[in-house]
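Read-outs: derived from the displayed coordinates by stated rules, not from any lab. All figures in this text were calculated on a predicted structure; none of them were measured in a lab. Cβ atoms are built from the backbone, for glycine too; each structure is taken alone.
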Structure I
Amino acid sequence: METNALIEELNLLWEPIRPYLARQIEELYGYRDGHILEMGPFSGLVFELARRSIGRSFTIAAFPQATIPLYRSEAQKQRLEDRVGIIESDSSLSNMGESSVDLAIFRGALFFPNLFQVDFGAIYRTLSTKGIAFIGGGFGKYTPPEVISQIGKRSEQLNAAMGRVRITVESVGDQLRLSHLEEKCEITTEGGLWVLMRK
């Protein structure tokens, strides 16, 4: 199974998780306006946020390039193509303006070094004053165990097929120190392994 097919199946599999993760992000963000950016191959949470009117404008910075049709198709299916912009990008967010994002979301960010490298500095650059980023992975703290159990085994198989690596809080801390951003970030293991970055 090629990587794009794995990504597509994983994103579809995780659709039931989105409302619960959205609740955690809504609580963390605390606003109902602003520009929300989701990035990377495991996007789609932004559609849930748009439906809940958490944010004023929405963008998916999609990479790799082959994921773009997946997100365009979902935007049309959910009738959100006018509200959610989908652009081709990369992990350095080279086509995203400085201080242009109020909430950045990067799911699956830390676990797939064979697909991309996380550029913490690039994410920080795009954040507006008082902007926040939610970077990492996991089911989130509000997802019920019975929902996790329905997708857990297949999710693990797909992750393994894509080369997921196991990482520790310590190794994430090392990455943040190398980026000189440790003072701007907090690592949490509530509902997964996440970096909360604040500008």
Structure II
Amino acid sequence: MRTAEKTLLRKRSSEELSALLERETEQALRMDDRDEAIMRLERLADLCAQVPGPRMTDALIAILNDPEPRVRVAAGEALRDLGFERYAEVARGIERALEADAREPRGDDATLRGGLAMCELPWVLAEIAEPSALPLIRRFLGHPDPDVAAAAIEALAQLQDPEAVTDLKGLTNDSREVTLEDFEDEEKTTIGELARDALAMLGLEPR
């Protein structure tokens, strides 16, 4: 498999590889055979990270939206590693994802959901921890899906940037409920409680 991968990456141009991997990603995401799809998407996440260009960042974010946790881990790690090397590509890809998500119709039911990738991207930004991570994570705080806002709050707590204090204080009275998952356990809390916990981690509020 390693030999085949080296041959693939060596014998094709970046444009050809981008088109090929983009097409394979779209097909894998639509596959009915989930076992096959998971296997392909995990490999595609690794391959997409090795090819420069905006199309591969978009493909990784699409993979990050898959319901299988293993696939999301692979895509998230690939985006993080890519961000360490070519942060501007990842930042612009996340901006495109936010803009595309904002164009999605909103409603009072499941259409409010922002998608799994929207919950994962704040963590990717926090792990890369570039100076422009905070402005990007701020955009997730205002997402209508409380799960996305919760992910952004937790990412800010991890980022430990003092400039996030004003953003967090503005959410301390938000009563929207969210469910946090920790392995097999689930815990109900609110956006406001998460914001207060994040402030406590910054040493500004009592737990």
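Brief remarks follow.
- Relative contact order in percent (Cα under 8 Å, 6 or more apart) - highest-scoring structure of I, II: I
- helix-only ellipticity at 222 nm (-39500 (n - 2.57) for each DSSP H run of 4 or more, over all residues; to 500) from the coordinates reads -20500; which among I, II: II
- If Rg/Rh (Cα atoms, Kirkwood Rh) is computed and equals 0.92, the structure in I, II: I
- For distance in nm of label points 7 Å out along Cα→Cβ at positions 70 and 166 computed as 4.6, the structure of I, II it came from: II
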